[in-house]
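Asks: Below you'll find a set of structures to go through.
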Structure I
Amino acid sequence: MYPFAGLRDAWDELYSTIASSVGERYSDTPLSLDWTLDSHDGWRHPHLALSQACGWPLITELSNSVRVLGAFEHLLDGASRHMYRSVIVARGSHVPNASTDRAAVNSNDSLSGCVSLHAAFGIPLGQWPGEVVLTGSHIASIDAVRGGSADVASIDALSWSYQQHLDPDRLDGLVVVQRGPLVPCLPLIVGVEADDALVAAWRSAFSAATRDPSLARARSRLLIEGFVPLDLADYQSALTPLASAVAVHSDTRTLRRTKET
């Protein structure tokens with residue numbers, strides 16, 4: 001989910017160690033990451049070994065087709081163990097006004113980029129009053145706000161922090177004006193056919209990797225400080241209140257002026 005060129009070698013190093021550990025017992029474990037798959041396609045791949053998903057599709061679409069391993073703990077402002085907050089960004093001179101602002105959204109099913117934006121402004125999903133510009137990625141949403149084709153966006157906090165390290169000029173002129181609700185970090189998932197022993201093997205390997213001295217530099221670059229084992233139920237319980245907060249009720253009558261581009 002974070003395929004930035006400047007970090008791929010760190011992800012590859014981390015994963016290689018984890019996969020090698022799991023592969024000692026499960027010989028069909030892929031020993032390298034596949035960077036070519038679209039993330040959404042990967043989640044539904046019939047031979048999914050491991051992926052990182054988004055919390056919202058997990059509870060709305062994937063609950064019967066994957067198993068959850070857990071989530072990383074990240075070194076981020078506003079984070080608490082495996083929980084974090086997206087950053088709401090605008091151009092430095094702009095005062096956010098949800099009733100008129102054009103919103104840049106990476107995907108309609110993004111927890112950090114869409115759901116968190118609506119929750120931060122108290123607006124039901126699908127009823128943003130102004131124009132919605134679908135960008136396809138958090139980086140494209142950053143570019144849209146900076147370039148003036150949108151006024152506000154909710155950006156995954158880890159993507160934002162990575163850009164601060166990798167490409168700070170890309171953030172020039174943008175400011176964090178608000179933060180989204182506290183939500184779980186991205187879930188690490190395996191295919192639904194994975195048995196309890198395989199799930200335990202992955203969890204053990206992830207936990208060990210977050211303590212392995214040889215991976216300290218990779219973890220530092222990826223802003224990883226730990227791993228927390230979690231189940232689907234943990235995401236459902238954490239996100240159900242948020243789902244209720246942004247739900248569109250049948251008796252709601254709101255003028256919709258949303259345009260997707």
Structure II
Amino acid sequence: MADRTLPSTLDAVAESMRAKAALPLRQALTLAVLGGAYIALAGFGSTAVSCNLTASPDTWGLGRCLSGLLFPIGLMMIVVGGGELFTGNCLMPEAVRRNTLSVPAMLRSWLLVYLGNAVGAVITAWLLSLSGLFQAAGGAVAAAVIRTAAGKAALGGTQAFVLGILCNWLVCLAVWLSSRTDTAAHKALLLFFPIWLFVASGYEHSVANMYYLSAGVLAAADPAAFAASGLAPSAVAALSAGGIAANMLFVTLGNIVGGALFVGGAYALAYGRRT
């Protein structure tokens with residue numbers, strides 16, 4: 001299945017990251033909005049199929065496993081169909097290491113894609129709330145959306161940071177694996193398993209959280225949905241602007257470390273060449 005050796009995969013990743021950073025503004029933002037929307041759609045689908053299972057400790061693991069089966073579709077749509085994702089672009093430091101990309105250009109690209117991902121994720125959450133699908137299964141979907149968001153917003157800084165590292169270690173590993181081939185079907189298959197593992201394990205993904213947190217705020221605005229979540233009224237305090245900002249900050253920093261150091265840095269140490 002692999003068309004490239006591991007050293008040549010590092011070359012391909014570096015060139016891909018350089019090209020991504022060079023995208024024109026309109027193209028980068030458009031693809032980033034699509035990327036955020038695709039992740040949000042996958043996030044909702046993974047919640048919809050597992051909401052009743054994750055509500056009970058007895059079936060929680062099965063629910064996580066089922067949720068993980070659907071979520072990888074989001075990254076497949078981005079990589080194969082076309083889109084930009086901040087977390088995958090955390091491999092850009094490899095292009096910087098090779099002096100084919102400047103640090104300011106990398107930071108500009110990260111900011112544009114991050115903002116575009118946020119726009120796509122939040123708009124999709126809003127559309128889903130308008131669709132009435134949060135009220136599916138007698139409100140069980142909305143309850144799961146609220147529990148997920150409240151749990152993420154309540155994470156401590158260290159926990160969110162470490163969970164972000166573990167998440168993007170796997171997400172960027174999925175991108176790395178898919179870079180070993182140019183065949184679309186092979187890319188999709190190689191993307192699937194690391195993402196399934198990250199979702200089933202419960203790690204933290206900044207772009208996914210753009211959707212989960214905004215969806216949680218929208219769903220919690222319905223008193224009946226919040227009551228169905230089984231959370232104490234004080235739990236909604238975690239979904240404040242401060243709680244959401246803290247989660248996004250620490251998870252994002254963890255994602256950067258996980259992708260840039262644990263994947264890009266590790267393979268650069270193993271296979272990197274100075275040019």
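Asks: Identify the structure, out of I, II, from whose coordinates log10 I(q)/I(0) by the Debye sum over Cα atoms at q = 0.15 Å⁻¹, for residues 47-102 alone was calculated to give -0.71.
Replies: I
Asks: Using distance in nm of label points 7 Å out along Cα→Cβ at positions 15 and 175, single out the structure from I, II with the greatest value.
Replies: I
Asks: Still on this model: Out of I, II, which structure matches 2.4 when distance in nm of label points 7 Å out along Cα→Cβ at positions 119 and 151 is calculated?
Replies: I
Asks: Compare mean count of other Cβ atoms within 10 Å over residues 71-78 across structures I, II and report the one with the greatest value.
Replies: II
Asks: Looking at structures I, II, which one was helix-only ellipticity at 222 nm (-39500 (n - 2.57) for each DSSP H run of 4 or more, over all residues; to 500) calculated from, given that it came out as -10000?
Replies: I
Values in this text are rule-based calculations from the coordinates and carry no lab data. Just so you know, these numbers come straight off a predicted model, no measurement behind them. Cβ atoms are built from the backbone, for glycine too; each structure is taken alone.
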